[in-house]
Structure P
């Protein structure tokens, strides 16, 4: 019943395993700036990376927006002695005047703070952080593409126009980068095929990694009912509709199972209205858990984690599920398929296919003896490929700090 990943194009050229790294900077002054457009991600995706940067002996600063999460984030950053500087940057809106203000503010801060290396992630920081770093005379400029987002998932005329603009800006930005990190080979291939980045600059990493100690392997719950947990924002592109539709199908035959959804809202063109989402979940027998800061207890109480996303970089939710030791149901889409060894630790389904998701859920209900070996295989995959310390070692090497 498992569905194998479709082959729609040639496998990407081999990513370079050995490449020239700029000459190591003088020990007396090494100062790294990390640039983000979403402060919350500094804790959920980059906190271990920031600590690893500090461990090299370099000074580390963060530039980001004055958004809703800033106060809590700044408090946590103080614990590891990382200063935070506010910049005018919008996460999603396209506004040339505001974007120029972002570029100018970053350029001035880079100079004032005497930055020697820059690491930017997500679209706007990659573009304007890279260009500002070049203008400020910084030699080591790195960027991470954490996923291609709705610009590469949806194909209406407005999205196509925005993608055309962003592609041109990214191509310009990548020219001044010393390294561009990609979280899966399919994303890298898109930019290589479009001649937006040169192969010698492209480096593949296994997502953002997962902290194996903070997400320890946990035995599967012994009590009934079997619990399926969707972890992701309330976005169409995360497979929200398909999950709810699949639950409706499965519930008809197995009403005694538990079907949950954990995730919140986020400013995004593909965002669902909250009232609409709540109604759909209620009508689909999905228990909504809301948005939480600590997902670990919910992962530990689940038997199977589900994320039928249309496309990802490498989803952190699935990496955390792997680390805890949970079988997965996810899609054969870029970024998602890397988290499943077919029929060893989970099931791959086609994108936008609620029937296939339902069949995968029924498989686990009807073959519960598969849960334990698949849970063990998930943890092993996390240890072998997605250990955050291995990922961070690669990033630090190309920041010329190793």
Structure Q
């Protein structure tokens, strides 16, 4: 199984390297993942312990070797494995129920099956839990909800935890979007944080623990193994690492950056590009005029990206999107090309995009109310669009809560 794992992850790296070589030139650094630092400096923390791993296909060292391969070869007693949405191999489409199985005679528990939180029976015999999953830095990307539940279960069962830190593909500076309101909690948003929270998984874990999980008198053994030579303004390319698709519809770092803008369309009758080769980068519907949409959006004045008219036909793609919106229908819309990733404001663009769709097509554009509100973490975004409020009004409406989050966030930053 170890050989098969290595072959699988090598294919993932090769399949994405062609995307990366077309992007901006890499900046070479002495960057190291938290996973690398664990192996180099802290392997003794795992010695003699029954270890549970919360991992998936993204859990690789900088050299491309998977952490499971590495720890098994080093003789670590891996006693349980937990995987998030999309499964251990990351090849299942969103929302799929995943059943428990095993790898190398080690139980593999799905945290997107009959439970989303590790049960007492799953972790009661463990001495330590190690978390190592690449996320996007976006609230509604569910790996951070899995992180929350793993932390909560670890505290409840008094099992110490090590988190191996990884880069935020949206960098560590961008904070934006509405802060989730408690009545809109769901698996796409469990805590009162904004859409873009500008933190690494390690930083977010500290915030989760102090602000939401532990009471004022509680104490828990959570160790964050930091990256080396990662800085808040770094983009993915600056790390020198190849991109591994964290889920089937995030094929490259640019899609990871656009995701916070166009994922809102999942809660509408506009295609977010699922069922195509460029999900979240091309959007549209059969009733859209590409030229009219571009003309309306250009009124906002953009310098960080370009829009191109496009027609596309969503298809069923096994493992990615089996039933996309407008399957086998021609959709007209735009292809978005980010040319300044550092300064691109994804949430602002997302608001402008929803505003433009409703303004141009008030009788055809539709919200899927519950889904949209859960993604937004509030119903005020949707209601403001329906009341013809301007994008500036909408964005300003959540600034007070956002500024409060920013001030609270500061004390948990590690870099």
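What follows draws every value from the coordinates through simple rules; no lab data is involved. Since the model is a prediction, treat every value here as computed from it, not as a measurement. Cβ atoms are built from the backbone, for glycine too; each structure is taken alone.
Observations, loosely collected:
- Structure responsible for 11, 40, 39, 10, 0, with P(r) over Cα pairs in 10 Å bins from 0, in percent, for residues 76-227 alone calculated and labels P, Q on offer: Q
- Which of P, Q yields 19.3 [Kirkwood radius over Cα pairs in Å, for residues 116-307 alone, calculated]: P
- Which entry (P, Q) yields the derived value -9000 for helix-only ellipticity at 222 nm (-39500 (n - 2.57) for each DSSP H run of 4 or more, over all residues; to 500): Q
- Computing FRET efficiency 1/(1 + (r/R0)^6) of positions 156 and 220 (r between Cβ atoms, R0 = 25 Å, to 0.05) across structures P, Q gives 1.00 for structure Q.
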